[in-house]
Each structure stands twice: as structure tokens, then as C-alpha cells.
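Below, each structure is written out as C-alpha cells.
No lab work stands behind these numbers, since they all come straight from the coordinates. Nothing here was measured: the structure is a model prediction, and the numbers come from that model.
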Structure I
Amino acid sequence: MTCPCGCGAVIELLLSPTARPRWTLTARGDLPTLHPSVWRSVGCRSHFWVRDGQIHWVP
């Protein structure tokens, strides 16, 4: 996915059950939810949740 902050960085999230760290992707219809939050440790350092297709920024 492309970082939602607008910096243009591509974020790759591992979904494999054996990967570490690992995210879980669920969907209700076409609305994705990711768990846990996404926190970029480099670049823009964005920290956010994806819930029901919406970005929720961590303050």
C-alpha cells in the first residue's frame, strides 16, 4: 500500500502466519481492517490504524 500521509512511500505488510512482524487483514465487504497498527520507523514516521477501510491516525 502507499503511505496515506502522502509521502509516496510504499508500505509492505507481511500477512503470512509465520512472518514476524505480522499483520492480520480482515474485510467486511470491500472494507479492509488491519491489525495491529502500522507504524513507519523511517521516513515520514506515520502511525495509523486501518479500520473498515478508513485511516485512523494515532495522535
Structure II
Amino acid sequence: TPGTRLAREWQGVRHEVTVECDGRVRWQGQNYRSLSEAARAITGSRWNGPRFFGLRAGQP
């Protein structure tokens, strides 16, 4: 849902993303096409975005 904010702590730093009206995800002033792209930008490695942000089973 647009306006939803998701947060995750990674390596001692809290990261928050916001879902935009067009479905993109905003993190630190940048737009990403998906949660997975945002998670990759945060971690530097490939992640399933919904899992990284705790929206799926097996959450970190």
C-alpha cells in the first residue's frame, strides 16, 4: 500500500523504506523498482526483499 513504511536493522543501522504511489520503494532519497532492489542496495548482496523486511516466513 502506498505510504507504507518498512524498517529493518542491518549491521547496527536502522534502514527505513517507503512504498510510493507507483509501487516503487524509496530509500535514502533513491527510488528502487522493488523491495529486493532496495535490500540489495542496503546489504550489497542479493536478498528476497519481502523476506529481508520480515514480510515472509523465515524472516531474519
(request) Please state which of the structures I, II yields -5000 when helix-only ellipticity at 222 nm (-39500 (n - 2.57) for each DSSP H run of 4 or more, over all residues; to 500) is computed from it. (result) II
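For mean projected area of the Cα convex hull in nm², the calculated result is 4.2, so let me know which of I, II that is.
Numbers: I: 4.2; II: 3.8.
The correct label is I.
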